[in-house]
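Visitor: Have a look at these structures, which come just after this line.
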Structure 1
Amino acid sequence: MPVDPRSPDRPASETFRFRHHPYLGTDLEVRVGGLDEDEAVALDAVVRAEVERLERIFSVFDENSELRRWARRDLARPGPELLEVLTGALHWQHWSGGRFNPFVGVIGRRWARAESEGVEPTEQELEALAGAIAAPRFAVDAEGRLAVLGDLDGADLNAYAKGWIVDRAIDRAVEACHRPASLDLVVNAGGDLRHVGRHPLVVGIENPHRPYDNEPPLTTIGLRNAAVATSGPARRGFTVGERRHSRIIDPRTGHTVEQIASVSVVAPDAATADVAATALGVGEPTEAPARATVLGLACLLVRSDGEQHANEAWRHLETTQ
C-alpha cells in the first residue's frame, strides 16, 4: 500500500527521508524529523540494522532463517522473537475464527501451481487443503513452552511479522535517540507504517481500483503515534488461464477472496494493524467495520464494486488535507 506521509506542522526541510530496497521483500522508508542530519542518519542505521536482524529470523525465502529451520525441525527451541510472534499468530488465528492462518501458504502454493498449469484447483482439492490447516499445528502453553502438533511446512508469519518488525525497529530507534522528546519518526515497510512523535501525519490511502504511483489517494487520514496497514490484491494476483484471481485466500475454504478490494486498519501498533487488515479482509465485507470496532481499531473496507464500508473510528481520522 503506497502511502503519502506528510507532517503538515513542520517544514519539509527539517525532515530527513531515507529509502532502502529490498527489505522484507519491499521498500523500506524511514523519515526522521526534529533532529539534525547526523542524528537522523544514525537513527536510520539503527532501524535498518534491526530490520535486517529480524528479517534473518522470519524470512520464508532464506532456508537458513530461524523460521525455516524451525519448520524443518532443525531447530528444537525457537528464540524469544520467533516464540513471541508464533504466540501472537496463534492468538489471531483463534480470534479471527481462522480468517488469519499462518499456514495459508500451503493453499497459496496450490494456487501458484494452478497459475503455472493454467488449470484451477478443484473444489475437492481446496476443501481438503483448508481442512488440513484448520487446526493449529503448534501450541504454546502458559509457561511459554511450544509444542509441535503437525507438519510445519508452509509456515509463513509475514502477515503479522512484518508489522511486528516495524514496531521493534521503532522501539530500537527511540531507545537509541538522545533527544526522544524532539523526535518524529516514521517507518514504512511497503505500507505497514507506524509513526511516533509530536506532529501528526497526513497519510494517503491508495485507491485499490487505480493502484498507480501518480494516482490521487482514495482518502486521507490523520495519524499520530499510531500505525496503519492495508491488505488487498490490487498489485498482486493469480492468473489462471484467462481469469485473474485475488491473491488473498480465505484459509477456511481455500478460495480466493474476490469481493473485497482492500482493507485498511489503524491500530496503536503496526503488528496489530497488519494482521487485523489481513483477517478483516476475509469474510463478509459488511462485517469488517463492526469487528474492528470490537477491537478498538479504525477500519475502511473497499469492495470490488467500489462500495466503501468504514466504522466511526475511521471517519474521525479522515481529513481533507
Structure 2
Amino acid sequence: MIIDRRRFLQLSSSSAAISLVPSALGKMTQEQPIIDVHLHAYPDDLPIPAAVNPATGKAVQLKDGAAHRAACLAEMKRLNIVKAVVSGGDGDRLAAAYSWSKAEPDKVIAGAGVRGSADTPLPDLDVLRSAFKDGRLRVLGEVTTQYAGITLDDPKYASYLALAEELDIPVALHTGTMPPGMSFDPCCRSARARLGDPLLVEEALNRYPKLRLNLMHAGWPYLDDTISTLFHYPQVNADLGAIDWLLPRAEFHHYLQALMRAGFGKRLMFGTDQMYWPEGIAMAVEAVQSAPFLSADEKRDIFYNNAAKFYRLS
C-alpha cells in the first residue's frame, strides 16, 4: 500500500482513521525462516513524519529514511526474515529500493514501485529494462493503478507488462482498498474503491498470459472476487500485506480462513506493508502465527514456501 504522506498524516491524527485492534507482541522471536513479499523503503534523507500507528496509537520515532531502513532490517534479523521484496513508498522510489538492496544484497529483492498518475509518472521503460536485466530490480511493483484511478489493462501499462512478460519479471499489484478518504486528496482524486476489485485484472492477464501476478493485500474486502481470480488464473498468487496487522484480528482471520477453505493455501504469501512503522512487521508475523486454523505446514507455506516458488528463489 503506497500512500500519500499528507493524507495519511491527516488520517493518523483524526477520527476518520479505521478503528483497529492492537497486537500483544512482547519479545516475540521467530525460528521459522520467513520471506516478506511486501515491504516499503524511503529515500535516506527523506524525513519520516511523526505519524501515529493506527494499530497501536503510538507515533513513529524515526528521523529519516535511513533510520527507517535500519530499524526495519533489525526487525527482519530478529524475526528471521531471510528474504524481502522491497519497493519505494515515497520520493525517488527506485533509489529508495536500491538503498535497501545495497545494504542487504543477500536479503533484499528490489521492486519498482510505479503508479502512472500525473503526480507520479511511470519511469522510463529503458531504465527499467536495464535494471531488470542486470538484476538491480527483480519485481515490477508495487503497481498502484487504483490510486491513479485506472486499471491494469489501461494502455499506459501495456509496454511495462509486455516487458515483464518478456523478461519473466513478476508483477505485484495493489488490490483491495485504500486508506479512508484517499479520493478526496489532491494526489488521488481519481482513486475509487471499486478499482481495487481483483476481477479488474482479467483483461491484462488474458493479454499477457505468461504474466506472474501477486494480488497485494489479497484483494480485501473483495473475498469472492479474489477467490474467483485465484481459481481461474493459476499464475496468480496473493499476499497478506497490511490486512494482517491493520485489520481487526477477527476480520483478518475470517478472511484468511475463507481463502484457505477455498483451497489456496499454496498460493498465499506473507507480506507486511509496514509503511512508516517497523513494528508492523512483528505484528504481521504474530497475526499469522496466532491463526488457530492453520497447521504448522500451512504456516510454513505462507511464511516461506509459496513465495519461494512464486519468486523462483533458491
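Visitor: Kindly point out which one of 1, 2 the value 17.6 was derived from, the read-out being mean count of other Cβ atoms within 10 Å over residues 103-110.
Guide: Considering all the candidates, the number was obtained from 2.
Visitor: If you don't mind, another one. Can you spot which of 1, 2 the value 4.8 was calculated from, given it is mean projected area of the Cα convex hull in nm², for residues 71-142 alone?
Guide: Label of the originating structure: 2.
Visitor: In terms of mean count of other Cβ atoms within 10 Å over residues 87-94, which of structures 1, 2 is highest?
Guide: 2
Visitor: Just checking, which of 1, 2 has the largest value of FRET efficiency 1/(1 + (r/R0)^6) of positions 127 and 279 (r between Cβ atoms, R0 = 30 Å, to 0.05)?
Guide: Max of FRET efficiency 1/(1 + (r/R0)^6) of positions 127 and 279 (r between Cβ atoms, R0 = 30 Å, to 0.05): 1.
Visitor: Related question: Have a look at 1, 2 and say which one yields 16.8 for mean projected area of the Cα convex hull in nm², as calculated.
Guide: Of the structures listed, the value fits 1.
Visitor: Figure out for me which of the structures 1, 2 the number 3.7 belongs to, where distance in nm of label points 7 Å out along Cα→Cβ at positions 47 and 159 was derived from the coordinates.
Guide: Going label by label, the one that fits is 2.
Values quoted throughout were computed directly from the atomic coordinates according to the rules given, and no laboratory measurement underlies them. Computed from a predicted structure; not experimentally measured. Cβ atoms are built from the backbone, for glycine too; each structure is taken alone.
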